[in-house]
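*Asks:* As structure tokens, here come the structures.
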Structure P
Amino acid sequence: MITLIHGGESYLVDRAARDLLQPLRAALTLEFNYEDIQADALNADAFAEKAGTLPFIDALRVLVLRDWGLLAGKRDKGTGAERAAAYLEGTPDSTHLALIAHVLVAPGNPIYKVVAAMERDKRARIQRYEPPRRSDRAGWVRKLAEERGLSITPAAVRLLLERSQPDLRLLDQEIVKLALYSSPSTRIDDDAVRALVSDSREEEIFALTDSLASGRPGEVAGVLQSLLDAGREPTWLLYTLVSHWRRLLQARAVRDRGGSVADLQAKSSDHPFVVEKAFRQAANYTPAELDRGFHDLLRIEEQIKLGELDARLAVEGFILEQVLSAAG
């Protein structure tokens, strides 16, 4: 049997891998029959040797290849992926091969093609896990809480998503902290989120967008690099920019109708200080610039989810475009 678990949501990939491998490993008599490899540089011949090894005493051998370079699409000399795919078809029935990839594997990859063909014959299965869409994130927060025997109020869900990166692993970690904070109660409310989950992202994004409006590339590059050096993931920057751009669009619309910052604050659930800064920043952009930037961000977000763009390069490209536009 061959199982391919892949996708851009590493938390779900790891959960699926754990659920698959724990019972397989527990059923083995000898640890010798379980091999788990970080396979970045594993070539086709080495794979053939490992896949062809027969179990000893046990009826099954479990071979786990994590982030296999030939499967993930990393460049190799010659036809390594094609050769590995040919070897794959000869994997003995006594081997359960688990391929774990923390990226979305391209359907055109020769190894993927073989696994897909074997899936049609019930000799393999493919599990794909991508980051949840924005509309599904609230449901995932509730699910993660429920898995720990907790309930979480709608207001707490909304606030947690506003203050956290849109990453399921990080959201799960925040829920663990909130559970400890709220104990012995099993109910998480917005007061707990407000007390425990930092909202430093707003200050960071305002610093970035303030520098964007300045039209000074050096300043923008410095702010962006400091965010990346501080461990902010490019995907977090992108998702937070989407939310911030939506806020700027709302602020610009209120401005164009002759409204005040108080009018915007009355319509928004954000902190008054955040709304005031957005109202001020919106004056630096025309409605057309904000609309174009917002739709560019949505397009980039979708392309990253599909594996068509590298997140860091995409974010840097968008920011550079904004700098050039401001400078012009």
Structure Q
Amino acid sequence: MRIVIPDDYQDCVRTLDCFGKLDGHEVRIFNDTVKSTDELAARFADAEAIVLTRERTRIDAALLERLPGLRLISQTGKLAGHVDLAACTARGVAVAEGSGAGSATAELTWALTLASRRHLVEEATRLRQGRWQGHLGQQLGGQRLGVWSYGRIGRQVAAYGRTFGMKVWVWGREGSTSAARADGFEVAPSREAFFAQSDVISLHVRLNEHTRGMVSDEDLARMKTSALLVNTSRAELVAPGALERALAAGRPGFAAVDVFEEEPVRAGEHPLLHLPNALCTPHIGYVERDNYERYFGIAFDHVNEFAAGRLKEALNPSVLRPA
């Protein structure tokens, strides 16, 4: 099959062990991101299969109309609304997704929390510049950690907090809080208390039409001037511009974010990058070698299964035909 892999920012996919699964196929890899339908149509013109890295490229009906040879979209991880599944089905394009990740995002969440609390980047930079200590850090032990949503990643982050001696509580929907209680974690008595009394808040909520903009200006204004908001989930969970306004006002006092509304961020154009109390990383929560081996390994297996007429896990199985 003719396969296109877009958005390989680090040019790392070809270095993965699992890349050998595509031996015998014709593979083209692009290391940058383009957004327009014209540019995407040109890149995918001859593709029979596209392997997507998470949500980095959007596949809509207008683009699909210009890709008559496309037969398969193999998604790394779960589909998140960036692929028009109904349009794919109408055009006979199979869509397959993979399983969730391991602990990579939870680990980065904790790395950002530690680095922000101890001003790690600033202190390392000062030392390289020939200067000595410049900030008074804050230990995590004894502080209150608020985890919004107790799913796979939230569960891991809560466990890290417990290990570090933090007072962990959880906020979220009933299913989430019930699971947290079953594991011995406290549930915040109210949304207002969750924001007002937490020293660190970490967001781990799926983005959908109900959760978009769920963290409001009012929520952030309740946070302590010493508090930290960590977001390794989705930037759109916070109301547009609310975090920048809150940091400028000093409530919360700090933020650590790995996600942005429009990615990739180029030329330091995002306002958070210009705030001294924001620690920002370029959406690297899931960008880790073992994670990639798992993600792409499954996606490449789906390509081979489709080519052999054996794909059974398509999200739209009605388009599948026997070998």
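*Asks:* Thinking only about FRET efficiency 1/(1 + (r/R0)^6) of positions 6 and 262 (r between Cβ atoms, R0 = 41 Å, to 0.05), which of P, Q has the largest value?
*Replies:* Comparing P, Q, the top value of FRET efficiency 1/(1 + (r/R0)^6) of positions 6 and 262 (r between Cβ atoms, R0 = 41 Å, to 0.05) belongs to Q.
*Asks:* Given that FRET efficiency 1/(1 + (r/R0)^6) of positions 190 and 310 (r between Cβ atoms, R0 = 35 Å, to 0.05), derived from a single structure, equals 0.45, which label among P, Q identifies that structure?
*Replies:* P
*Asks:* So, one more: Computing mean projected area of the Cα convex hull in nm² for each of P, Q, which one ends up highest?
*Replies:* Ranking P, Q on mean projected area of the Cα convex hull in nm², first place is P.
*Asks:* One of P, Q was used to compute P(r) over Cα pairs in 5 Å bins from 0, in percent, for residues 238-277 alone, and the result was 6, 26, 34, 22, 10, 3, 0. Which label is that?
*Replies:* That value comes from structure P.
*Asks:* Figure out for me which of the structures P, Q the number -19000 belongs to, where helix-only ellipticity at 222 nm (-39500 (n - 2.57) for each DSSP H run of 4 or more, over all residues; to 500) was derived from the coordinates.
*Replies:* P
*Asks:* When distance in nm of label points 7 Å out along Cα→Cβ at positions 70 and 294 is computed for each of P, Q, which one produces 2.8?
*Replies:* Source structure for this number: Q.
Every number here is computed from the coordinates shown, using simple stated rules; none is lab data. If you're wondering where the values come from, they're calculated on a predicted model, not measured in any experiment. Cβ atoms are built from the backbone, for glycine too; each structure is taken alone.
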